[in-house]
1. Which of P, Q yields 0.99 for Rg/Rh (Cα atoms, Kirkwood Rh), as computed?
2. For distance in nm of label points 7 Å out along Cα→Cβ at positions 185 and 329, which of the structures P, Q scores highest?
3. Consider the structures P, Q: one of them gives -15500 for helix-only ellipticity at 222 nm (-39500 (n - 2.57) for each DSSP H run of 4 or more, over all residues; to 500) as calculated from the coordinates. Say which.
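Only the coordinates and a few stated rules stand behind these numbers; no lab work does. Predicted model only: the values in this text are computed from it and were never measured. Cβ atoms are built from the backbone, for glycine too; each structure is taken alone.
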Structure P
Amino acid sequence: MTTPAELLKSRFSFDAFRPGQQETIEILLAGRSAAAIFPTGSGKSLCYQLTALMLPGLTLVISPLLALMKDQIDSLQARNINAERLDSSLTEEKYRDVSNAIRQGELKMLFVSPERLTNERFLNLIRGQQISLLAVDEAHCISAWGHNFRPDYLKLAKAVESLQVERVLALTATATPQVADDMAQAFGIQPNDIINTGFYRPNLEFRVTACHGSERDRLLLQRLNERPAGPTIIYVHLQKDAEHTAHLLCQNGFNAAPYHAGLKTEQRTATQEDFMEGRIPIICATIAFGMGVDKADIRYVYHYHLAKGFESYLQETGRAGRDGAPAICELFASPEDCTTLENFVYGDTPDRSSISSLVDELLDAGNEIDITARELAQSHDIRQLVVSTLLTHLELFGIIQFDGYYYSDIRFEAHKTGAAILAHYPQKQAAFLKKIFSCGQKARKWITLDMDAAIERSGQSRAVILRALESLQEKKLITLQMSGYRQRFKRLQPDVDRAECCRKLSELFLRHEELEIARIDAMVAYTAEATCLTNRLLDYFGEPIAPCGHCGICKGEVPATMPDRIAPPLDPSILPAIAELAMKHPEALGQPRQQARFLLGLTSPAISAKRGLRGNPLFGSSTQQPFKNLLEQLELNQVNRIS
């Protein structure tokens, strides 16, 4: 039998394992679940890639990042390893090809998003397959204490049980001890099977420079001019900042390009490839850039703005110096950054009245609740991710129970006559299919299926009917299309104290708000650290070290002193103007919190739904105002107008 070391050499062309890899692989091969907490760029993905080749059946890889899936699959296929992905970007033909490969047991690895594990079409496809390993990337997202909590991750633990997954590998680069405990508890990982290789990178030199926002451009140019040239990432908060810094550098003789989510996909892809190949040495980017970017020789990571927390900072600086050679990570800290970061946090917190109206809609729907998060987001002006979080909390309260995603619109195109299709099947199966066909309404090309009628007429479940339609498509007898993606919930508690429920939900969101603000405060304190910067960063993750000897403070720099934060006075014309605009658009601006978001340039579902509203000169007119101060003035303004 081939050993892991032999496979490492023959299939992955490595002579030796990196720290933690072999221990993790051995735990998995022994049949136990494991957690791998490795620094960014330390080879977490090899742990499941190599293990997958040594196990029978399928390895399912959960990743929230489409770009990361594509890159890994290209790399694996180049090594003649059968790996594919299922996501919304695939054509129907490609989806069918991948589905057939799964059914026939041809794949070793399948990459999907966490949401896919609640998709009825996917669950019908995967159920019954031998899933030897479930690898969960960014597993810290399962913890409400983490910096990037995603409610869909909470459902992964249930999926492990329902799909009879044999073992789980939880992967992350950023986990505090509390987050690591949450991961282990969710996936049944024993304490000795948590492999944490430590976060210390002796080749990274951390530096902090406190400054006014107006000084940043000069400082950035100064650093780039006085240091040897090398591949560089400059992280900024906003898309416009990425454009500004790239333009600034190009004007001053540097070869730089912006990267952010507002660019077209082709442009982002081309920019990333140019950076990887060295054609563009400097990237000015929002945090949209970096995940899955495996470039070993990045010499500098500059944070043009304050990072939003230690977790983000560790992950972003971790992209520097993966080749082991010295690299510098410098943070420019300005008081204006605190206002921007805090405003993002406060802007995500839903208004109490929005929580109340959403809860009312759900509980007034009866025992069977049929919704989409997108519709709820627009109806109640709550961001879609926040809606998903709210629904998850209602599940945890025991008020509702998730009953799966489903497609409300199912149609198919028949490639033969009904009689010719039925002729392919024995009498009993043909009779079943005939009942399904009788519940379809034919247009010129497509037959739209009434699923409720098909269930009643055939006496079979929705899942059985869908599997039959998938089988017809597999045989190329029909082309199947599904759309109208919706969620179903069952109401478990007949009597709910709605006021108490809304109070608890509001408190949870406020608690999350406090945690995020505390992360920002910790970063502010870090900028003024008088002792070893490296130790302060690692101590947050439960790994204190002796003074590193190579950070700015250890090299004798004076601790940074951030200038006082001074918010400009609010233009007195703003309050009457926003009140007048709110009267015209009460759905989007009726509440003070909605108005505060609007004035700060923070979009919301209701604002986005109103054509032209973002073009109003009031949108983003008060970006330097702290959210809390602005909200207080708007609440007082509303009271005064009512009285």
Structure Q
Amino acid sequence: MIDFINVSIHYTGEDLFDCASFKINKGDKIALVGSNGCGKTALLKLIYGVESPTSGTISRQNKISIGFLPQEFINTSIKSLFDEVRSSMTKIIELEKIEEEIHETINNADITVDQRNDKILKLGEIAHKKEELDYYSVDSRIEKILMGLGFDEAKFGNPVKQFSGGWQMRIELAKILLGSHDIILLDEPTNHLDIDSLQWLINFLSNYNGALMIVSHDRYFVNMLTSRTLEIFNTKLTFFDGNYDKYLKLKEERDRQLLSDFKNQERVIKATESFIERFRYKATKARQVQSRIKQLEKIERIELPDFEKNIDIKFPDAPKCSALQVEVENVSKSYGANLVFQNANLQIERGDKIAFVGPNGAGKTTFAKILAKKTNYDSGKILIGTNVLISYYAQEVTETLDLSKDILDTLAESAPDYTPGKLRALLGSFLFTDDDVFKKIGVLSGGEKSRVALAKILLRQSNLIILDEPTNHLDHDSKKILHKALMDFKGSLIIVSHDIDFIRPLVNKVLELNKTHVNLTHGGIDYYLEKKADASRFSERNAKSNSGKKVDKKDLRRIEAELRQSRFKATKNIRQVIEKLEAEIERLEALKDNLEKELSDPKIFSIPEFAKAKNFEYDKIKSNLNNVYSKWTEKSEKLESIEKQFL
């Protein structure tokens, strides 16, 4: 459908890519990857046709339709949400306009019989085209897509300009999904989606027959949808078969081989240069020197991968605190007449790792801010435990950063005891080196502001970290380093995120927020998603009465609540047993690790009786650990068996 032939593009004198040749075929599902600033967005704009190449040719199939979702988009339209989305369906609008003109002509008293008959025939053609375009289901398709993307039906009539930037991106996405395009280009589409709308979008695009090209740092999203990976690397474009995970493995092997070849080439070059330097002025060696110089000129230098510096994060050790860190009792929050959530209850225990999920507007950020004491609540009670120290990272970093200050002063404010040298060392690990530290916050990119805000968290000890969408502006490598730091953090964590791959290994509980309920699920994100899918299937089976009529939303909520209550009662006791076993496993693992460290010290064997006692203790703990693991496996299998009864 699209053919790039020796395409090059240059920005400010630098090559983004050079002599790139590739094809996008019908049905291709492509992940576009590469380091920050390598030209991914520029390539999407070339494909879409809003930018032209410096050289080369881009050949497009005739009448090809392309939908493009940019990273940033602002729409000041005064049209209603529904009308704005409907107006993007140009073929439908054009048909309606022609049909209206024909009706006006037919109703004209001066028209002849032959002209009227001709127009009636054209109305028949239009009716046939309407059927081809599935015209009579247009409104229901618009409703389905808008609701799938998280829009409240009550807001379909609101003017587009009243929606925030994130919601406007969803509006643009809805228009693209309805466009029946041959190719859809998506530049970071998941930044403004919650888990529910993300899952819906994955399901929608999985059934899309056209070609897809996606730029996204959401590994789960691209792995679910793509089967080819196009890499921009050292100004070259290369296709890899397979999804993003397979590409990373191939890239790791490629980079290893490239590094080895680079080192070998460097040795050859160094030896050749040494020979030239040594014998440059000896007449007897002149011919050989000239020969070596020509050899050097002919060598095609190997370019190493741009091994990006990574954010090297280590959170300070979590200070000791009470076992129950936070207790939330019947807390409610409203903004005027808008109820955010009601009677929320939650206990945060030491070591908890909790994901906050739910549709946009359900109150995830508000609840996080309440826990971080950044906003007030209307009613209820929140009790903070002894010596609980909270660090908070805001989704909108500009809320917490003074745009007029430079980076160094911003950190110095948070840590007056730190010397400038120590602060600069910390900023260096966040990629801010040399004069970068004097940049004003106001001129930084979204990713740079995120790194500054994350750096501030490192300046104080805490045992409860609250992060609101921390990965939105981080690339793959930066997310990887942050992820490792959070995995190593011994305190408690609350994270608001739609990035499933990121939170999967981190969390042991999931709190779902909705205006009608706030539910805590004991278990990871996969268990939560599976449980939610089960409830959805159960609702579908019970959503129709014997007469085939759908039950109303109130009945659906009642059915879902009954399912949750039944499952909770059936699994409550065994879950408590499993939690105790997991706590015991954690305790024994810690004892085992400590003993292994002691036994690795040669000095311990200078006292044979002491060494023998330690070895005996180690063997006993290993045996106990195996027994507990065995019980945990048995109980987990039993829990799974009970869960299946509710499918």
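1. Working: P: 0.99; Q: 1.04.
This value belongs to structure P.
2. Working: P: 2.9; Q: 5.8.
Largest value of distance in nm of label points 7 Å out along Cα→Cβ at positions 185 and 329: Q.
3. Details: P: -13500; Q: -15500.
Corresponding structure: Q.
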